Every structure is written in C-alpha cells, then in structure tokens.
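Down below are the structures I want you to see.
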Structure I
Amino acid sequence: MGFDLHTTHVLNGSKPPAFADRLLVGMANGVATPASANAVTSLGTITPGSGFTNVNTVSLAPSGGTGSGLQAVATSLKAVSATVVNQGTSGYAVSDTITLANGVVLTVASVSSGKVATVTVSTPGSFAGQVATNPVAQASTSGSGVGTPTFNVSYGINTVQITDSGNYSVAPSMTVTDSAGGTGASIAAGTLGGNGNTVYKYIPFGLPSAYNVHVEAGMDCRHYVPPSLKTNSGFTVALVPTTTGTTIAAGSIDATVFA
C-alpha cells in the first residue's frame with residue numbers, strides 16, 4: 001500500500017514556500033471484520049438506573065450471547081428524578097413547569113400551601129460529562145410562583161454507542177457499572193446486523209491527541225472514523241453498506257495513521 005510521507009503546500013504570494021509534513025504514526029493491516037449477520041449493530045432498550053454523576057466513570061460489558069468482542073461506551077446521562085430541597089415561597093400550582101439552571105425541566109406534581117412539594121421530570125436533558133452539583137436551582141417557571149426552589153436531581157444512562165460490533169451468533173445484553181456510585185442501569189440484548197446496518201470495528205493504538213486515519217476496506221462498503229470515537233488509545237472504523245438493501249461480507253481492513 002502506497003502513501004505520501006511528505007506533502008508540500010505553496011501559499012500564493014509566499015516567499016519562501018510553507019511546508020506541512022504528515023508523519024506516519026503506524027499501520028494496522030489485515031484487521032478482521034465480521035459479516036453483518038454476525039455483528040451487533042444496535043443495542044437493546046436502556047434501563048437508565050439512578051445516581052450517576054459523570055458519563056466518563058461508566059463502564060459497559062457484554063453479558064451472555066454467543067460470541068465475543070462487543071464493546072460500547074455510555075455517551076450521555078439524563079435526569080430521571082428530582083426531590084425538593086427548597087420549596088419556594090408561594091404561588092406554585094400543580095402542572096407548573098420549572099426549568100432548572102442546567103436545562104432540565106420539571107413539572108410540579110403536588111403543592112403544599114402554594115409551595116412545591118413534589119415534581120416529575122418532563123424534559124430530562126442530555127449530559128455528556130459531569131452533571132451539575134446538587135442542589136440545582138430553578139431558572140424560570142411557567143407559572144406565577146415566587147421564590148427560588150432548589151432540587152436534588154438524580155441521573156441515569158441516556159445514550160450509548162457501539163465501538164466494536166464483535167462477532168456473534170446470538171447477541172448479548174450489557175451490564176453497566178459506575179465507579180462513582182450509579183446503580184440500577186442495564187441494557188437489553190442487542191440486534192445482529194441486517195440490510196443497511198453499520199458495523200463498527202475498534203482498533204487499539206497509542207496515539208497523539210490529534211491524528212488522521214486512512215482506511216482501506218477489503219470488502220464492498222463505505223467507511224469512516226466517527227470523530228467522537230477517536231481517542232489517544234484507539235479509534236473505531238464504521239463500515240456502512242453501499243445501499244440500504246445490502247449487507248457487509250466478512251473481510252478485513254487496513255488502517256494507516258498520520259499525525
């Protein structure tokens with residue numbers, strides 16, 4: 001496989017010319033990829049759990065199924081419940097909405113003498129990192145309530161992303177653990193690939209903070225590296241069938257990394 005190690009760019013009107021070098025970091029050749037029918041291309045229903053505070057402390061692992069290799073990461077949390085800390089002063093009514101400083105929207109479920117007693121989560125938000133420290137204050141309300149109620153908000157798993165589809169004849173479910181104390185989350189058994197489904201392949205690599213990847217696939221498909229799945233410990237290649245009515249055959253890919 002041929003590639004350029006040095007690329008020269010000449011800027012109009014510049015003296016002397018400017019040079020930009022691409023340095024070869026490494027190559028991963030002949031990385032095996034499964035056929036669509038043996039690749040987990042979507043995960044099952046998420047039970048969000050509660051008590052999560054940072055998506056980066058969450059770990060997912062396959063459970064059951066027949067096969068191996070499935071990898072996935074949690075990508076965001078959402079609010080699942082809220083308890084009242086400060087009830088506000090007066091004027092709140094059932095069905096008023098309260099928008100918190102972090103964007104979560106609550107609906108007043110009950111009041112006591114015009115003060116907020118209980119709430120439900122109506123807009124859970126999406127949080128890709130550390131959530132706001134409790135208690136979280138009201139930013140606005142749809143009603144005429146007076147005062148600034150505050151709430152302890154509990155968060156659960158919102159979204160997840162496959163980073164490696166693995167190779168399975170029966171798709172597994174996934175267990176969820178959290179080093180920061182979140183509990184009760186789980187992910188139901190996923191689905192093996194069919195027509196038009198993307199297959200994901202993770203390639204571990206020791207990498208700098210910024211780099212580019214060139215991929216050559218040994219099977220008929222489109223391919224790209226999702227920016228959100230590029231880290232300094234590796235990257236995921238997404239393999240996409242050429243049409244929504246086709247699948248991907250088993251094969252291999254070559255990846256060349258430049259920085």
Structure II
Amino acid sequence: MTQRKYALEQLSALELGPLSFVEVAARSGYDGIGLFLEGLPVPHAAPYSLVSDHHLFETFAQAIRDAGLFVHVVEPFLITPDISREENLRNLDLAARLGARVCGTLAFDDDENRRNDRLAELANEAGKRGLALTIEPYLESSWQTLSQAAAAADAAGDHAGVTLDVLHVIRGGEHWEAVRAMAPDKIRTIQISDGTLAKPADWPLSAVTDRAVPGEGEYDLAALMPLLPAGVPIGIEVPSLDLAARMPAEERVAYLLQKTRQIMGDAA
C-alpha cells in the first residue's frame with residue numbers, strides 16, 4: 001500500500017514568510033507544501049511577493065529543492081471580469097518553475113459564458129506547462145458548491161479538476177455524498193480541516209482565522225477518508241488564531257500533521 005503524502009498549506013502558518021515556511025514544513029515531517037505567490041491581505045499574514053521579488057523567488061525555489069519538498073498547489077489564479085490574462089499566464093510560468101503540480105482557481109464573474117471560456121483557456125494553458133488547474137468551490141464565488149465546481153471542470157477539459165477543501169464543501173451546503181458522486185480523478189487537490197456544521201457568524205473571515213484541528217470538529221472526516229483518491233496528497237489547511245496564540249508555528253503544524261495522520265489511520 002502506497003503511503004499517503006502530506007502537504008502543509010500556507011494558510012496553516014500565515015505568519016511565516018516563504019523561506020521560514022519551507023524550513024518549518026520540512027522539520028515538521030511534511031512531504032510537500034501548498035502556497036500563495038503573494039502574502040494575503042490579512043493582518044496576521046507575512047507580507048511578501050514571489051512575483052515581484054525575483055531574488056526571493058530564486059532563493060525560495062532553491063530552498064524547496066534543498067529541503068526535498070514537493071510543491072503541490074499554487075494559489076490563487078483568479079477569474080474575474082477585469083483580471084489580466086497576462087498576469088495569470090505569468091503566474092502559471094512561475095508555478096511551473098517551482099515544479100508545482102496544480103494551480104488553484106477561484107472565479108468571481110457573473111457572466112457565465114465569459115467565465116467558462118476563461119476557465120477553459122486557463123486550464124489549457126496550465127496543461128501546456130504540465131500543470132493541472134483546479135476549481136475551488138467557495139460560497140462567495142461563482143462556483144459555490146463542489147458539485148458546481150465539478151460540472152465546470154468536466155466542461156473545461158482533461159486539464160481541469162476540483163479542489164476538495166472540506167470547509168467549502170460543508171459551507172456550500174453539501175457533504176460527502178457530493179464527493180462520492182464525483183469521478184475520483186477529478187479531485188486534484190485535497191485540503192483538510194474541521195469545524196462546525198453551522199456557518200459561524202463571522203463567515204467568511206473565519207475561513208482564514210478559525211478552522212478546527214482535524215478530528216476536533218463536526219465534519220465526520222473519518223467517513224470522508226475512504227472516498228479520497230489515493231494518489232493525491234493530503235493538504236492540511238487549518239488557519240487558527242486561537243491555536244497560533246497557544247503554539248509556535250513549528251509545534252502547531254507538527255500537531256496538525258499528527259492529528260491528520262490519526263484520522264487517516266496512518267501512524268508516523
């Protein structure tokens with residue numbers, strides 16, 4: 001039986017810059033990482049740009065190689081009415097140079113035809129670079145549910161798939177039956193967290209500040225695990241300001257890995 005690979009998603013340690021993030025992931029026992037090309041515009045995130053800071057990009061790329069980590073998903077690739085095509089193509093090139101496997105996209109465009117055309121083009125351009133493109137369902141976006149994202153990915157061709165972020169499956173009003181209904185090969189990225197079934201009052205802020213440790217919420221992750229395709233790494237995406245206040249980054253992400261392995265039945 002092939003052992004699962006685990007990737008540390010950057011939301012789990014937003015306070016770290018890219019180089020520290022790589023070091024912490026490697027020392028904590030992760031096999032790979034998922035990352036943002038630029039720091040998120042939230043107060044607890046480290047500011048940086050792998051797009052404009054070319055020296056940082058090259059240093060980061062070397063640090064990944066030295067650590068023996070893989071890059072699974074690079075985010076976000078936006079589909080909006082005014083997004084620059086050149087910007088997305090440039091970012092695809094950067095993701096390919098990092099050896100990424102997948103690029104994650106979010107759509108915020110009410111024009112369905114334009115949105116689908118741009119998705120198909122972006123998926124095709126990703127494929128040219130040896131990348132897959134995944135649609136992340138998000139309640140505030142154009143594709144709100146996993147089922148909607150899966151249908152869009154099917155229409156966009158072989159290079160398109162979905163991001164199975166368990167938080168967004170739940171917030172979209174679906175549960176694991178939506179995963180069971182999908183072709184497993186359309187799931188290209190998996191992002192695990194836990195939480196309450198009821199949407200919190202501070203949504204959507206809580207998506208980047210208050211996710212629960214796997215196994216410590218109400219999602220019933222144990223029922224999901226047998227449905228996950230074997231060849232896709234388990235991304236651990238648990239941003240939690242409460243946990244960050246109690247544990248330094250390295251201790252925290254090691255704890256998240258331990259808890260996720262327990263859910264998976266995969267002892268370290």
Structure III
Amino acid sequence: MRISSDYPFSSRAASYGDGCFTTAAVESGEVELLDPHIQRLKNGCQQINIKVSKAAWQALEQHLTTKVRNTNKGVLKVIISAGEGGRGYARSSTAEPIAYVHLIDGQPDYTTWRNSGVTLGVSEFKIARQPALKQIKHLNRLEQTLIKSSNQNADDMLVLDTEGMIVEVSAANVFWRANNRWYTPELDYSGVSGVMRNHIIKQLGVKGSVVSQVRASLSTLSTCTDMFICNSLMRLVPVTSLIVNSKQTLQFHNQNIQNIVSLLSDTVSI
C-alpha cells in the first residue's frame with residue numbers, strides 16, 4: 001500500500017460519493033443520446049438535492065457538444081459533484097456544484113459479445129434496497145465493485161436484491177422475453193435506470209410493444225426464450241445462457257432480439 005497526502009479531501013464527490021454521473025458513447029463527433037444523458041444527470045441531482053440552475057445545465061450541454069466535436073469514437077464521462085467543503089457529512093450552504101468532464105478516445109470492443117452472446121452467472125452478493133437512491137447513478141458504486149471482484153464463472157453476473165428479486169447485471173440492465181412478451185426488472189427499490197434501458201423501452205413502445213416492468217425472482221426465468229443486457233457502451237448484447245447454480249443452466253434461443261437490434265439501428269451505433 002502506498003501512503004500519500006495528495007488527495008482532494010475538500011471534494012464531496014471524492015470524500016463521500018456526494019454526486020452522480022453518466023457515461024455516454026461518442027460517435028462521429030456527437031454524444032449518443034445526449035438529451036437522455038443530460039436528463040439522467042438532472043434526475044440524479046434532483047433526487048440527492050444538488051441544485052443546478054437551468055443556465056448551468058445549458059452551459060454544460062454546450063460544453064459537451066463542443067468537447068466531442070472532433071472525436072470520431074469515444075467515451076464521455078460526466079460527474080456532477082455537490083461541490084467542496086462542508087463540515088463532516090453536512091454540505092456547506094455556499095457550496096457550488098462542480099461538473100467534471102472526461103473524454104476518452106476509443107470505446108470498449110463488444111463485437112464478440114454482440115455476435116456470440118454471453119453467459120451470465122448469479123452473483124452471491126445481493127444489492128441493498130434503498131428507495132431514496134433508486135434508479136439514479138450516484139457516485140457510491142461500492143456494491144458494483146464488490147460484485148465485480150466476486151468469483152465469476154461467467155462473462156457477467158445477474159444481481160438480485162436482498163429480497164431475491166432480479167435487479168440488473170453488474171454494470172448493465174437486463175431484459176427477457178417469455179410468453180411472447182418483453183420484461184425488465186422494476187427498479188422501485190434499487191438498481192440503475194440506464195439510458196439505453198429507457199431508450200429501448202421507448203422505442204419498443206413506439207412500435208406498440210409494451211415492456212412489462214416487474215418484480216421477478218430467478219424462478220420466473222424458467223419460461224424465458226430470449227434475454228439480453230444493455231448499456232450505453234455495449235448497446236445490446238444477447239445472453240445465450242444463465243448458470244443458475246451448479247445443477248441448473250438455462251439456455252436462450254434469442255430469435256426475437258434481432259428485431260430490437262434493427263429497431264435501435266436508426267438511433268444508436270449498433
């Protein structure tokens with residue numbers, strides 16, 4: 001362990017995780033799904049009482065648009081911090097929110113996953129239920145780091161909450177199809193309401209296909225025919241199998257996923 005005094009102790013984001021963030025794909029000089037990403041930040045700030053003016057949001061959006069203009073393919077991360085200072089956990093009454101913007105050239109390559117699909121396991125780590133923080137991408141991601149560091153016998157892990165309900169995978173949302181209907185977990189107690197998740201729900205709705213948001217246990221998946229995971233960088237990745245336990249593995253044929261891929265191709269790079 002290295003010992004250092006070089007740490008931004010005054011930053012509430014660094015010291016307490018007091019803020020929220022979003023991660024977006026950059027394609028051909030534009031932020032993919034920029035408006036939903038801005039709205040996600042607004043929702044997060046409102047939920048944890050970070051006050052940002054309308055003018056500040058407009059300035060941030062303009063800054064992001066300008067920053068990515070010369071980037072062909074990249075990843076844009078935006079963090080909104082509650083600012084600096086305060087006494088202990090309490091925020092300073094004069095603290096001004098700070099937006100941190102980081103642009104990375106290039107994107108993770110999910111081509112193999114998209115073409116061949118992935119295998120999911122079931123995480124032994126359970127996500128806590130906290131309605132006050134539901135759906136937002138706040139800066140405390142300790143649960144996700146513990147999920148990632150747990151033993152994995154698969155490409156990614158399906159995560160349940162402490163009541164045994166399906167929530168998401170480690171860093172993406174999940175959809176499945178059963179009885180000719182699409183489903184995704186209800187996120188009233190925990191989990192992240194991802195930009196791509198919401199975009200898929202909206203696009204399917206435009207075509208008259210309603211996605212049912214449900215509280216579901218693992219046993220619900222026994223009749224599942226299709227499954228995929230999604231986020232803003234991987235877009236949509238089919239799940240070919242789910243290792244429920246050492247004695248049970250579910251297989252998915254995924255004959256209906258290409259329809260969603262085709263539907264999304266007009267709005268995102270996929």
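Bear in mind that the values in this text are calculations on the coordinates, not laboratory data. Just so you know, these numbers come straight off a predicted model, no measurement behind them. Cβ atoms are built from the backbone, for glycine too; each structure is taken alone.
Thinking of I, II, III, which structure, once helix-only ellipticity at 222 nm (-39500 (n - 2.57) for each DSSP H run of 4 or more, over all residues; to 500) is computed, gives back -7000?
Of the structures listed, the value fits III.
Given a computed value of 12.4, 36 for Rg and Dmax of the Cα atoms in Å, for residues 195-234 alone, which structure among I, II, III does it belong to?
This figure was derived from II.
For distance in nm of label points 7 Å out along Cα→Cβ at positions 51 and 179, which of the structures I, II, III scores highest?
Answer by largest value of distance in nm of label points 7 Å out along Cα→Cβ at positions 51 and 179: III.
Of the structures labelled I, II, III, one was used to calculate Kirkwood radius over Cα pairs in Å, giving 21.4. Name it.
I
Work out the source of 23.5 here, i.e. which of I, II, III gives that when mean count of other Cβ atoms within 10 Å over residues 99-106 is computed.
II
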